[in-house]
Every structure is written in C-alpha cells, then in structure tokens.
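Presented below are the structures under discussion, each in the form of structure tokens.
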Structure I
Amino acid sequence: MSWLDLDTGNCSVQRALDVIGDRWSLLILRETFNGVRRFDDLAGHLAISESVLSRRLRSLVEAGVLERSAYRAAGQRTRHQYRLTERGLDLLPVLTSLMEWGDRHLADEAGVAWEVHHADCGHRVETVVRCPAHEQTLGPLDTSTAAGPGACARPA
C-alpha cells in the first residue's frame, strides 16, 4: 500500500498537531520546559492575552500534557500553576529538534539565543534519528516509511 492509498485520519502526526500544533501551545511548552509555571509569568513572558493563554492551557491540561495545581502566596488569593506531565515531558525531543532546526537555519548572525545542555556534563545536546539495532545515526536518505498495523485504506 502506498502513502497516497492511505486514509490519514488516524495519522499520529495529525493527532499530535491537534494537541500541540499551534504557535501558542508550543511556546507555552517552551516556557514550562524552562521552569515558567505560573499563569501571570506565562502571560507576561509570552506577551499573550489572558483569554488565549487560558484556552491553550485548558487544552494542554485536557490533552494530559500539563497538569494544573493550586498554590497560594501569603496574603494572596489562590492561583494556579502548570507542570509538565509524563506525556508533556516526552515532548522534549520535539521541542529540541525544532529549536535545532531554527538554530541551523534561522539564528541571528550573533548566534543562537538559547541552548539545551546535559545537566551532568554541560555539553550541548542534540536530537537524532537512530537505528536501535545498529546504534547508528541516520539522515533523511537513510530511512524509508511503510504502512503500520493501524493503516487504513483511503476511501474511494
């Protein structure tokens, strides 16, 4: 079965984009990976309207990417903060890869704006496509695609 013969309604890329495929959701994830958790901090650092931020946070919580918890500073009303869930933490390679692409093709002449380092040794990390059987890093020309067990034929 060729790619054009497949119904893409159950495509994992499409489903992932339904959850994180808009600009604000990805930027909210960038912020939470960098330790920004409180609503006011997110709104201020992203320069996003509170209504848009509320909708995106609600969507990410409903999708199980973030979890919402209450906190209360002394003398203040109860507020909420957001933390990455296991599902959200699994997006680290996605964001790192997107950042690497931007660094390679869109960075300022002065260099990249932000880097991700290995906490233990301090070296800059990279995302790779790798064959686990051969422990070999692969490029685009080293891969092929095929229909998986959930593939369905495209309706005629």
Structure II
Amino acid sequence: MSIHVANGRLVVWFTIFVGLLFQIMPLPELVEHARPDWLLLVMIYWAMALPHRYNILTAWLLGVMLDVLLGATLGIRALAMSLVIYVVVLHFQRLRNFPMWQQSLLVACLVGMYHLVVFWVEFVAIEAEFSLSIILPSLSSLIIWPWAFWFLRRIRRHYKVR
C-alpha cells in the first residue's frame, strides 16, 4: 500500500469523523429538528464516489456508532443507513450523471427514507409517535447537498483520493 492510498483513506475517514461530529453537535431547540443529516450526506457522497471502498458495511458500522453516541436503541440507525447506502451503491453510476438539482432531490428522498425507517423501527420497538417534523431534515439536506457535494469533491480532487 502506497503512502498516497493511505493518505486518501485518512482524508475520507477524517471527513466521516467531521460528519459524525456535526451530527451529534448540540444545536438550539428551534433548529434541532431541521438539522441536516451530515453523516448520511458524507456517506452518500463517498458511496457514490468510491462504492467499492465505502459501502454498506461502512454505513452499518457508522450507524451503530451513531446509535451508541446518541444513546438510541442499538441498530436502528445502522439498519436505516445501510438501506440508504445500498440504494446508492446499487445505482451509483446513474446517480453520478444526474444534474445537481436531481441529485439534491434524490438525496432529499434518501434522507426521508432514512428517517421513515428510523421512525418505523422505533414505532415497532418503543412505540414512537409520528410528527411532521420528520420532513425537515430532508428539506435541509436538499438545500445543503450541492455545497456538501462541492466541498467533498474538492477535497477528493485535492488529495487525489481514489
């Protein structure tokens, strides 16, 4: 393994770590429900860019880590994130060629799918109640995606991550 490959992996894992920090960072109660899913956005980007390296297993491990950090029922976010990344990896060649507005809409749908799976499993496990605020992270992720994509793509090209 060359030093460039090792540096590329460190860069990717650093971006994933930053996404995890943004995901658990405390926010004011007014905007807490509209928090973009930073970790999921970062994982969607890396699954589209390098699906052979960052895929369902990576998503599952990060989901378990997120469950532990949030103190949630273990495995809920791991399942939801794995399902979303499965869809991304299955269609990564098609997703890469979409214009940015279509990618943003698709990312909003994927984030919505993530939250619906989390809600469904929590409803079955602990009888959670439905709220329309489940849509807000999808909308904020729709708005954030073009900038997140641009930023992660610049990092990928600057550090020649392959």
Structure III
Amino acid sequence: MKTIKTNTLGFLLHDASRLLRRRFEARGQRHGLSSAQWRLLVHLIREETASQARIAELLEIEPISVSRLVDRMEQAGWVERGSDPTDRRVRLLHPSQKALDAFAEVRDIAGEVYDCALHGLDAAERALLMRGLETVVANLGQMELDDAAEAAARKGAAE
C-alpha cells in the first residue's frame, strides 16, 4: 500500500489554517461568533460597506448561506442591512458599532494567536515566510485571472 505524503504545501497550508482557526475560535468564543461569522465581520470591516453578494464571494460560500449567516448576525446586533441607493435589489451590509468595538479586541486575539503560531521563528524567518506566502497567493491569484481571461476568449471565439 502506498503511503500518502502529508507534509506537502497543500496539506501544510490546510493544517495550519485549520489549527489557526480552531485556536482563534477558542480564544474568541466569548463573543459567541463562529469562525464564518468572524470572517464575515473582518471582511465587512475592511470593506466598510459591502453587498451580500460581495461577502459571499469573499467568503467563497453561496449567497443563500450568506443570507442566513447575516440574518443571525443582524438579530444579534453585529451587522446592519441597508438599501443600495443605486440598485433597489441590492442589500448592503455595514458593521454595527458593536462589531467595530469588538474588532479591536479580536485583532489583539489574532495577534496573540499568530505570535504563538510563529513561536520559534526569528524575525528574518517570519519575514521570509510571509514573503513566500504572499508570492504563493499572488501566483495562484494570477492563475485565476489567466484562466478567466482564457475562458472569456474561448467563449468569445465560440460566439
């Protein structure tokens, strides 16, 4: 039987991401938000205002799932919904004051989790790791753009 090598880039990135998420959830659980809800808030605070469709895209989940997630978060006072002044069909999301107040604490928790995760790496190794991951993200992002352009070109040629 062939053994599967689990120290490859994909496995290591997945495991690191999963363990970071679990550690963060354990530290941030007093707010009563799931990992998906925290991620939604982080994206929403970065964007300041975003449509539910944009949040679904950023979280890589279906719009109906975002709608249910936002329903629960709105009921708990974490987000506010509003109308788009240019398109009545679009619902815009805004972080509530409660979310903005909690974000500073959450940022501190994330910093502590990251420090623990990076324990044993000196400043140069940390910088190298970050540069390497940024390069991986940029390469994969460019591949997505190239694939999309190629698909659009094929579609245009077929019409």
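Here, each number is a calculation from the coordinates, and none is a lab measurement. If you're wondering where the values come from, they're calculated on a predicted model, not measured in any experiment. Cβ atoms are built from the backbone, for glycine too; each structure is taken alone.
For volume of the Cα convex hull per residue in Å³, for residues 84-147 alone, find whichever of I, II, III sits highest and give me its label. Write down the numbers at each step before the final one.
Details: I: 165; II: 76; III: 152.
For this comparison of volume of the Cα convex hull per residue in Å³, for residues 84-147 alone, the top structure is I.
If semi-axes √(5λ) of the Cα gyration tensor in Å computes to 30, 27, 15, which of I, II, III did it come from? Going label by label, the one that fits is III. When relative contact order in percent (Cα under 8 Å, 6 or more apart) is computed for each of I, II, III, the one that comes out at 29 is II.
Hey, P(r) over Cα pairs in 5 Å bins from 0, in percent, for residues 52-107 alone derived from one of I, II, III reads 4, 19, 23, 25, 20, 7, 2; which structure?
On the way: I: 5, 17, 16, 17, 16, 14, 8, 5, 3, 0; II: 4, 21, 22, 19, 16, 11, 6, 1; III: 4, 19, 23, 25, 20, 7, 2.
The structure behind it is III.
Computed over structures I, II, III, mean count of other Cβ atoms within 10 Å over residues 36-43 reaches its largest value in II.
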